[in-house]
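Enquirer: There are structures below to look over.
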Structure P
Amino acid sequence: MDLIFFSDIKAASETARKLKEKEITLAQHFNSEKELAELKQKAKRENLAIKFCHVLEKADALELKDFREKTDFLAVFGGNVAVNKFAASSKQIDFLLQPVGTQKLEFDSAIANTAKENGVAIAILFSDFLNASQYDRISLFRNYFLLAKICKRAKAELVVFSGARSMQEMRASMDLDSFLVLLYQKNFDEETG
């Protein structure tokens, strides 16, 4: 499964088929049920499993309740300690997206343990890494390695999605899995070396 952030369902379906993907998840902040219903209608015309993920823009329990039954998944963009804790502590949230950025690490073992207990997967978006400047890419790598180390110790689920904002940013699952292996391998080498 890949999580993408653009709503051109036809282009996404064509690219997913070329990448041999069986399923994609369209993620965005849906402003209304009507907007979501229209996209679901378009998705039915495609010969591909398309799921929907509502992305909360802030820690909002009311919005969480409203969209829990209407979409397949719920996600929250992390990046600061308060939002990371909110997402990790809610059993209704499926993904905590980008809990780290290029600045100071805003994720710790307590958040990872809470996420594990509540079944919240920690998600890295490859597109942020892909589109980062050279300096920011180094900072992201450093924080991703630390995030992987923390998640591994806590046995929290860490996943990588393309996070594509256009069809050119979509990646095959095998590429994303390889990126995750790289993050874990670096930690493995440090522990055994």
Structure Q
Amino acid sequence: MNPQINRFLKEKEEEHSTQHSATYTFSSDSKALFEDFLTTDAMGEDYFETSEDTEQMKISEENSRWIFENIPEYFNVIKKEGKIVGYSFLMPSTKNIMENFVSGMINEAELFDGIKKMDSEFLVRPEAVYLCSFYVDENNRRRGLASIAGIKTISSIASRFNITPTLFAWRYSDEGRLLCRKIAKVMGFDLKFRKEQL
């Protein structure tokens, strides 16, 4: 892990220990259970309302099962004293799929379908990483938890395989756009947004 990332994570850890009495943990430091995935499904659906939007990847038990069995390291569950309060979810990608998405040629649902069909090599050594979704409940926001979760996930994957994937995103909100930029800045990685969102 590079010094800039270590410094950021250490500063956030110190900030939490001095300003907040609660202890936060991340599944990237241990392991998430499938039940955790199902709990975060409900949180994500309430917030993103994917069932009402054909453009978005659907939040479902079937999709969660595929993620849990194939790319669990891209899912980071945030807990406060053992209770789930949020998560981050990223996806590995090829540059070709990324370009099709950021150019507007495919939507997020099609992006996920393409990722499921990728050669297994790209699941573990991605050319790009999609910053798919971040959620933290209202009582635990503005503490840097989403950025910590995303950075821990990306840095773990990047350092394990000595890769520098391009990050890309579909801005869901102004907060989401700022979060993605913060993650890219700390990581020192390039970031692309979906064309219509620039």
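Enquirer: Of structures P, Q, which gives 1.7 when distance in nm of label points 7 Å out along Cα→Cβ at positions 98 and 122 is computed from the coordinates?
Expert: P
Enquirer: Also: For mean count of other Cβ atoms within 10 Å over residues 50-57, which of the structures P, Q scores highest?
Expert: P
Enquirer: Figure out for me which of the structures P, Q the number 3.5 belongs to, where distance in nm of label points 7 Å out along Cα→Cβ at positions 66 and 82 was derived from the coordinates.
Expert: Answer by label: Q.
Enquirer: For structures P, Q, calculate Cα Rg over 2.2 N^0.38 Å and state which one comes out highest.
Expert: Structure P gives the largest value of Cα Rg over 2.2 N^0.38 Å among P, Q.
Every number in this text was worked out from the coordinates using simple rules, so none of it is lab data. Keep in mind the model is a prediction, meaning the values are calculated, not measured. Cβ atoms are built from the backbone, for glycine too; each structure is taken alone.
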